[in-house]
Structure 1
Amino acid sequence: MTPTTVLVVDDEPAFRDALELALRKEGFLVHTAHDGEHAVETFDTIHPDIVLLDVMLPRMSGIDVCRHIRSIDDTPVIMVSAKSEEIDAVVALEVGADDYITKPYRLRELIARIRTILRRAGAANSGAEQIVDLLVGPLRLDRERHEVRLNETIVDLPLKEFQLLAELMQHAGYVVTRDDLINRVWGYDYIGDTKTLDVHVKRLRAKIETDPGDPKLITTIRGLGYKMMP
């Protein structure tokens, strides 16, 4: 079996080396990068299975590196930072990161998050899903082609937003609780922050709603979750 490839991006040599050693012991194939531009070059060369990406980097920020990755594909990205302000996590998730963790953290927790995200990505790409087209109002979602159309215009969605929209469309007209959405999209063993869901809903609304500030397709049911209006 080919080992999972991890790209670790951090400008602190001691931290980068220690994390590389720990991940290798867990069976991962590890590549490292010491700044943002090096990260982009390495990513484009090796196409890793997952990226651990520090927010604060020289030459090019982690946020911009994440934008670059998202412009290419849906490779899972976990943002890592010494900062703990909520705005940093929100920005990281808005540009397409799958998860966000702050230093210092427990190594076991980080590895658990890595494995959870990889499992979800693998399941999404396994071809096991039998339902193909979903139609709700002006939206058509084709799971086989991983394609969403809004009034026949293709809407580009990364993996998590696509999965989230699929869940809401499949249950159109019914409230889907926050817990159910997190379990179905991120997995039952997800241990990240629940605000990840809200950030992804916000990004999704920005792409499919006429007025994201007054959403008509995806409505918030306070205290419960979200509902796709049929």
Structure 2
Amino acid sequence: MAKKIKQYKEVELIKLFDLKRLVGNQAHPLLDEWLTCETTLNSNEQYLFDIILTDAKEKIDGWHEEDLKMRFIAFILQIANLSNDEKQYQLYFERVVEATIGEHFLKVKTDFMVAKGILDTPEVPYFHFQEWKRHRDPNGDPVAQLLEALLCAQHINNNGKPLYGCTISGKYWEFFVLTEKTYCISDGYDSTKPHELLQIIAILRKFKEILETRLLD
């Protein structure tokens, strides 16, 4: 018999797994360290940055999920350069992660993940993006879905290392760290403001550094 899949709300996950919720860029040392970063763009990156920023300022409030992904987020990921030439990890889109934690079965589709894997199968997740949709979309709970993905990854990896993630709701980005039973949520970043979009790229690049120096086995 197939296991019944429940769509949890954030507060339900807090209660089920005895989680502690912290908010703010300085709420936890791991989050503070991650977000305290800077970056610069080369001329080609700056050219692309200016194009997508102008487009987003004018149109992002009317974009649907696929518009947001293809016309904006995909280019941010390209500028951030999260890929790994040595194939120590890969980038995966729209993969399902699941785990039974105690008595509770979690299963969620993650929109984008960075993970160690073989061919098209992720095996050790490190980072999840969740919920690429319009900011005013009333359906779903992006924080709860990201939290489910992080809890599944924590259970699957079973190595005591922190998990990282991000939710994107329209133009707003929030970054997350899960360590043991504590999860931390950053302040929101408005991706239509040039200095905040540059900071988003800096944060993604900093994650790559953290991954390659601390998280890889």
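No lab work stands behind these numbers, since they all come straight from the coordinates. All figures in this text were calculated on a predicted structure; none of them were measured in a lab. Cβ atoms are built from the backbone, for glycine too; each structure is taken alone.
If you line up 1, 2 by relative contact order in percent (Cα under 8 Å, 6 or more apart), the top spot, with the largest value, goes to 2. Taking mean count of other Cβ atoms within 10 Å over residues 174-181 as the criterion, the largest value within structures 1, 2 is that of 2.
Assign the value 41, calculated as percent of Cα pairs over 25 Å apart, to the correct structure from 1, 2. The partial results should precede the final answer.
On the way: 1: 41; 2: 37.
That value comes from structure 1.
Structures 1, 2 were shown, and helix-only ellipticity at 222 nm (-39500 (n - 2.57) for each DSSP H run of 4 or more, over all residues; to 500) at -13000 was computed from 1.
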